[in-house]
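What follows is a set of structures to go through.
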Structure P
Amino acid sequence: MRHLLYRTEGYLRAEIIGAEPERFIRIALREQIRIWNIMRTNETTLTCSIALTDSNALRMMLKESKCRIRILEKNGLPFYLRKLKLRLGITAGLLFFMLLLLILSNMVWSVRIDGADPKLTDQIRNILRQNHLYEGSLDLFVPDTSQLENALSTKLTKVTWIGVSRKGTTYRINVVEKKYPNPKEVSGPRNLVAAKQAVVQRLYVENGQPLVESDQFVKAGQVLVSGKIGSDESFKFVSSRGKVIGETWYRSEAQIPMTNHYTFYTGKDYNRYQLKLWNMTVSLWGFKKQPFKAYDLETVRKPIRFLIWRTPFVLLKQQYRQTKQVTRQLTVAQATRDVIESLEKKLLDHLPEDAKILNTDIDDKKIVRGQLYLRTHQVVHENIAVPKAINVEKEKKKMKKKPQ
């Protein structure tokens, strides 16, 4: 430890030459100048290490002791810095080169996206760019892989699964797109039959023979539009096309609390950056201990790399996101409206696109332990016609068996 202190302050290794070199040692101790490793070379010469001091004081000591000095070595940080100053260009170039290597070692060199079509790939790259991830960006400012996955999953609705992984300076995005089965279209002769029981409201027939009329009750599977046209003596089979709008009915139940507690983000955030070396932490930016009264804290750890090695330095990013809690007390009318809107939306998600809910009637409503319970039924107008293939051979046999 003492040797490290001497090297930091700087010292001289020198020969003290004179009739009484010991006198120089006594004067140095009197002036509280550190001297160590004293060795006698001969009767008039001593070799010792002298702590770096004022040159004028050293000159006065030599004059008083009637000795002279010959410097053998100059050691320590001050002399090393003087050498660097003389070679400033080389030193600056070396430092710049090391800094450049450090930056290049912590850059993102490649972002690979697997399993996505070109359109989805462009969407993913735009979202990643909003989160500071692109070729040439600094990895120190890229969010954690789990945060990237959440950002992508939230904004991409046509994706079943998405994973983000990192290896070295490369990020890989693996995507599994949603694949919907293509509906099997019935080709050739076909009827249009009822998908469910309903009361027929309107018919839009493009091809085929209608077998029902408005305000007629039909059961599931009943033929609405026949693919057989013509008389019994002269007929042919066609592919029926069209829509049959029927009135259908659905029942549903739901409940909702009368008092709701919400926590949401206000949009304000505060970032703190720290540099960590083992158990020591130094704040680089953001010195507030608690920027908000209520907040969510996310910490991202980014190890600093140099070429292929991971250094003991870690950049910590702490993001404070301000939150606010709100309590909403619903009236019976508000709660009823919210439940009906939720039920209708849920029902429409399972109906054809052109389906319409005419009205929703409440069958039962009650409040139990702070919860509003509703039982309702909905009246819907929707297309109930679905195609069903005709077995031509079977139909022809039936026609032959009919009495003439």
Structure Q
Amino acid sequence: MRLAIIGNESKPIPATEGGAVETIIDTFIQYNEKYINNKIDIYSKYNALSLKKAKRYRFTRGIYVNLKYQNSFLIKVNRKLNIINYKKIYINNVIGQMKGHSYDWIIVENRPDFVLPLREAFSDSKIALHMHNEHLTFRTVNAKKIIKALNKIIAVSDFIANKIKSIDINYAWKVTTLTNRVDINKFAPRYKDNGLCQKFNIDNQITTIVIHGRIVKEKGILEAIKAFKVARQFVSGLKLIIIGDIKNANRKYYRLLKEEINKTNNKESIVFTGYVSHNSVPDYLNLSDIILLPSIWNEPCSLSILESLAIGKSLITTRTGGTPEIVPNNCGILVKIDNSLVQQLAKDVVYLAKNKAKRNFYENNARKFAINNLDDRTFYNDFLKILE
């Protein structure tokens, strides 16, 4: 089988700049290289390191679009002013490079607005849309036309799938759910790294809470910090470690977080790690006694949550989007998002910090659930079965 996988205009593949979608595609490619050996062309935003990594593959070819003058500052400005249509420039460039190639399937990653230009250019090709977010709803321009133009739609959760099905029930049969997976050998329980323990002043008297993900409002980090400050009034020896890329964080939001931290009596109890490579994330997660992921948006199928389950840690997260589909009641605590969110998060942190037996219960069940349901070695074959 010959596949074309079209990434987005924001982050490159392989995932040298991070990104949940890009990380999942990396998993897809690596499994194919090792076991299946289908021919895959990856169309991606240019990045020199990604290009270098792609050249190491035997069965996968990286084809890159260099969007000149695109940088993080211009992208942020453009989001407000909408001067440059990077998406249109990108997909037109991709289509130009695709011409002359023949594929069994063209797979579009999370960009429904790429579908109609692709269908116009490749009228006889099979096109699948792999949806990771709420980018295709009844509010999407040309939503029905996009669905009609597709052969398959693969959604990462029933939450996303049902949104798409509701657009046009006549084409609901095209939509299938395939939950994201993780490397359960890489993300596995291990002893705490002594070097990291020394770096963050963690000892046996410390109960460590870890947050990991993008430093953005939607991830509920401000609410987590506020809840942590409340919990410290009832439990001594708490430490909060926030894993995330500060350089690419929303600056206004990051300042807000720092202001909140500065209001506490013990600022040293809250630490930002800065960017941590995906390969190193398991070592940081294994520092935790509790993982706190209080997203305040509709998480479709959070990779951070899946990694937390695989690592076998007590998890506190929010009942939102597709999260209830991947966090059974015996694997963690799901908190309702309402005006009492901070107080409830604090209450649950205190409860788990004082109750090691309950933490062990969640840890054991989370790891078992991950082994049985989240092994990324099953993802590639399940994906290909949908395309059959």
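Bear in mind that the values in this text are calculations on the coordinates, not laboratory data. Keep in mind that this is a model prediction, so the values were computed, not measured. Cβ atoms are built from the backbone, for glycine too; each structure is taken alone.
A few points about this structure:
- The greatest value of FRET efficiency 1/(1 + (r/R0)^6) of positions 229 and 349 (r between Cβ atoms, R0 = 30 Å, to 0.05) among structures P, Q is that of Q.
- Of the structures P, Q, the one that 20.9, 69 was derived from, the read-out being Rg and Dmax of the Cα atoms in Å, for residues 37-108 alone: P
- Read-out Kirkwood radius over Cα pairs in Å, computed value 31.9, structure in P, Q: P
- Of the structures P, Q, the one that -11500 was derived from, the read-out being helix-only ellipticity at 222 nm (-39500 (n - 2.57) for each DSSP H run of 4 or more, over all residues; to 500): Q
- Structure responsible for 2.5, with distance in nm of label points 7 Å out along Cα→Cβ at positions 85 and 277 calculated and labels P, Q on offer: P
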